[in-house]
Structure P
Amino acid sequence: MEQRLQKLIASAGLCSRRAAEAWIEAGRVTVNGVPAVLGQTADPERDVVAVDGAPLRQPDRRHYLMLNKPRGYVCTLSDEHGRPTVTELVADCGARVVPVGRLDLNSEGLLLLTDDGAWMQRILHPKHEVDKIYRVSVAGDVRGAAEKLSALRAIEGEPIRPAQVQLLREGRETAELSITIHEGKNRQIRRMCAAVGLHVKRLRRVAEHTLTLGDLPVGKWRYLTAQEVAKFNES
């Protein structure tokens, strides 16, 4: 069955669909030896789709991982500045996996990785509203911080969905909050906090949908169970 090239590339676990589109535009993708064009389709049973000259291989077994991401790692396959990447931490998983969404350089916690492009796109699509829960330590004028963050409907002019914010601990100039969102806007929680005059000292994702970080050590990963993977398909 014919599919768009970016979907085939993402399903092979090489990158996201958006990145695949950029690869096509850059001339890195061919179909039966001919440079591909954006919007082109191909049948993986009949056509040979290649990236940088290497034919796509649809894996026989899909891989689904949870990583407890440390600070100081970027969520990319490679980094032009030479910073360590999360894929280095899962290099022994037996597959070429990509991050499902992002945690910025200084954020930590639960990060999913997979070579199943369709599963990844399902999780990331806004219509499924997959909840992500963060434990956030902030500094500044913390009085009424939870109420202020809950009331935000835009950051820097960009509309956002209401967040669920719970105060866990409050001091004179610091507080710890639980913040639940299901959007994937760039650095959303840091920008939300900045909008109400708070500085983020630590940001850690502790849960996503039905998954919790649990006692997984920092920098370590594990495979998801079949039941855990299936739960995301029910969202």
Structure Q
Amino acid sequence: MLKLAIPLLTIALLASCKTEQDPFDRDFGFDYYPLEVGKSMIYQMDSTIYDPTGDSMLIHSTSFLKETVVDSFIDLTGTPVYRIEQYHRAADTLPWVINKVVTASITNNQAQRVEDNLRFIKLTFPVRENNSWDGNVFFDSGTKVTVAGETLEMFKSWSYRIIEKDHPESIGAFSFPEVVTVQNADSENLIELRLAHEKYARGVGLVYRELWILDTQCIEDCIGMTWEQKAEKGFILKQTLIDHN
């Protein structure tokens, strides 16, 4: 009886220990961040910019962004790095104009992206719900950005966490069976709002991104107002995938 009980007990323990963090689960989720030369993504960019110095406090606009992986190289650590050209146009009837070049890689089980000389950790692998990390660890969280002539600490209080994994979602004209949602920031006080999240579809990559980076000095006179009403500088951006190969 003892010889029989031991393997049965082992099986029972293995079954009871199979959780989201199962070490035997080999699906790391790298295909949520696919990288290959020739891959192209087109996004619609809907933005609201708060410009306290302009003729109008609010500037609403829609534009288009295209990212194409044009080349790859091996860095000094032996890691493949992909060169991505980013193009912009103000309307879908206008020609694409190159905006800048960014790079992306899978380094130490991290999806890393370098943009505007800032290195971000977009995802960590294996992809697991509630996983958290410092996605901005490679630069100062107090780094300032300029929006409509005003400076903001855009990355203040950011903290990355996977809040949903492998759920179906419709985004734009697409229906994706498996999407991961990464919360980049969820911080608010009387004078600052930092909300940001990104969605990645399996086999596709980034399909949606939303940022609310807003500041105000209006406190007592703005009680009960929404951030859209009381913000004095900053921006709201919604980036939605509209085409890909």
Structure R
Amino acid sequence: MTVAALSFDHVSIDFPIFFASERSLKRNLLGPQGRIHRVTALNDVSLALGRGSRTALLGGNASGKTTLLRAAAGLLQPNQGRISRAGRAFAVLNVGLGLDPDLSAYNTAVGHGLLAGHDFKESRRRADSAMAFGELDDLAADTPLKLLGPGQRLRLGTGIAAALEAETLLFDEVLEHAGPEFLDRLAQHLRQGPPSNGAVLMVERAAGLLARFCDRAIVLEQGRITDEGDLANVVQRHAGRYVI
């Protein structure tokens, strides 16, 4: 039996929310004393993305798309269920998550290499590769992460993913910031690089971008999968509700 690149088995994730009326100085000093409301972001989600799959994740605001992507990357743990990955997954949306935003783009790439288990010398080598893939010049490489523009963050994140040989790539409405040449490079990487044996899961609203990179789609509504199938058919069934 073929192993899926990424699978969710009855995954549920919820978050605690304090009532606004209880956000007081006393509560902040003494800790939560009142009721806690739990919001369900994913509700019994099961999916399996095969190797080489290219899937669009569609849904409205607060449907659970970003939560699903973060969980797929290992950035969130489910309250229930299990998530399995056949290889390394990298979320381009969270290139600096867990690292100091004052770090330069280059040192951010080094940090991701260290987090992936490489020694310092190897992490620097892979950071050089990430800068080259993202075509980030010396000025951009030395710029603090928090000051990078959206397009630069996209190129940095994708460069790091390529340098770390991530098989599964996760995008959350970032490709709109890419120029045509970089989109061409990304398309080639998806065809010939590690993702050709992994999976791509992408959140975008631009129909043209989705059609270029994806052939299937999953629809999330209120944390549940409500539809899936061929991208064109899913978009047609929902009358363009989730794409423009």
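Here is how the numbers come out for the structure above:
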| quantity | calculated |
| --- | --- |
| Structure responsible for 22.9, with mean count of other Cβ atoms within 10 Å over residues 103-110 calculated and labels P, Q, R on offer | R |
| At a computed -5500 (helix-only ellipticity at 222 nm (-39500 (n - 2.57) for each DSSP H run of 4 or more, over all residues; to 500)), which of P, Q, R | P |
| Of the structures P, Q, R, the one that 0.45 was derived from, the read-out being FRET efficiency 1/(1 + (r/R0)^6) of positions 87 and 223 (r between Cβ atoms, R0 = 25 Å, to 0.05) | R |
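No lab work stands behind these numbers, since they all come straight from the coordinates. Computed from a predicted model, the values in this text were never measured in an experiment. Cβ atoms are built from the backbone, for glycine too; each structure is taken alone.
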